[in-house]
Structure 1
Amino acid sequence: MKTLKNKFAIIAYYFAITIFFQGCVVYHNTPVTLEQATKEITRAKVKANNDETYRFKNIGLEDGQFYGLKKTKGEYVRIPLDSNEISKIVLQNKTWSTILTVSIPLLVLTFIIVAASAVATASLLAY
């Protein structure tokens, strides 16, 4: 019974870590302009002049006004952006975001399997 509890704990940790890293988003290092950010339909991180950082689903342009689309309480809200108050805009690196989202849980699962097999082997050798 005790080993069953340990196995369930290991599985629970694996799923917790997997869920934690599902939101992994990597951004490019090179900043872009507001015009370039509107052309790319991807997540954007905006750093304001007052050192605050905002994350948006994407950046759009409507009637000459730039806005950031952010999900708040299940609904998408358009937040107006002033180009004079923005110091840097970086876009999501989809390739690295996907690689890290997949590889980290796989590495954790591999570690768990190796550790479990080492424990099983050690317990068999003990008898």
Structure 2
Amino acid sequence: MIENEKNRGDILSERLLDFTVQIIRLVSCLPKTVVGRHISGQILRSGTSPGSNYEEARGAESRADFIHKLGIVLKELKETRFWLKLICRAAILKTQLVEPLMTECDELCAVIAKSIVTAKTKK
């Protein structure tokens, strides 16, 4: 069981790393306008932090610390989802470029939210 959980953690860590790379690539496609630079900075901060915060959670000192750090991961993913939706709604980039990232962001939010619930219910 412990080994299985470790593997799930490693898989999630890799997904978050891949998500971060995709965010970096997306940012490089944003226009070099005032709006594009603003969104670039915002989504770069929120979209690159879930992976590092997840790694911090994996090294948490207590269950409460683990839950708190996962909460930060979820908060940053939700902020990133907002910026992705804005990019689509404002037609800053083609929807086809952004949709796969939105889908992955939604899935990561669901996984992290479920992990928080599970961690809160375990004794």
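Laboratory data are not the source of any read-out in this text; all were calculated from the coordinates shown. Keep in mind the model is a prediction, meaning the values are calculated, not measured. Cβ atoms are built from the backbone, for glycine too; each structure is taken alone.
Output the label of whichever structure in 1, 2 has the greatest value of mean count of other Cβ atoms within 10 Å over residues 82-89.
Structure 2 comes out on top.
Out of 1, 2, choose the structure whose coordinates give helix-only ellipticity at 222 nm (-39500 (n - 2.57) for each DSSP H run of 4 or more, over all residues; to 500) equal to -31000 when calculated.
Structure of origin is 2.
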P(r) over Cα pairs in 5 Å bins from 0, in percent, calculated, reads 2, 11, 22, 23, 16, 11, 8, 5, 2, 1, 0; among 1, 2 the input was structure 2
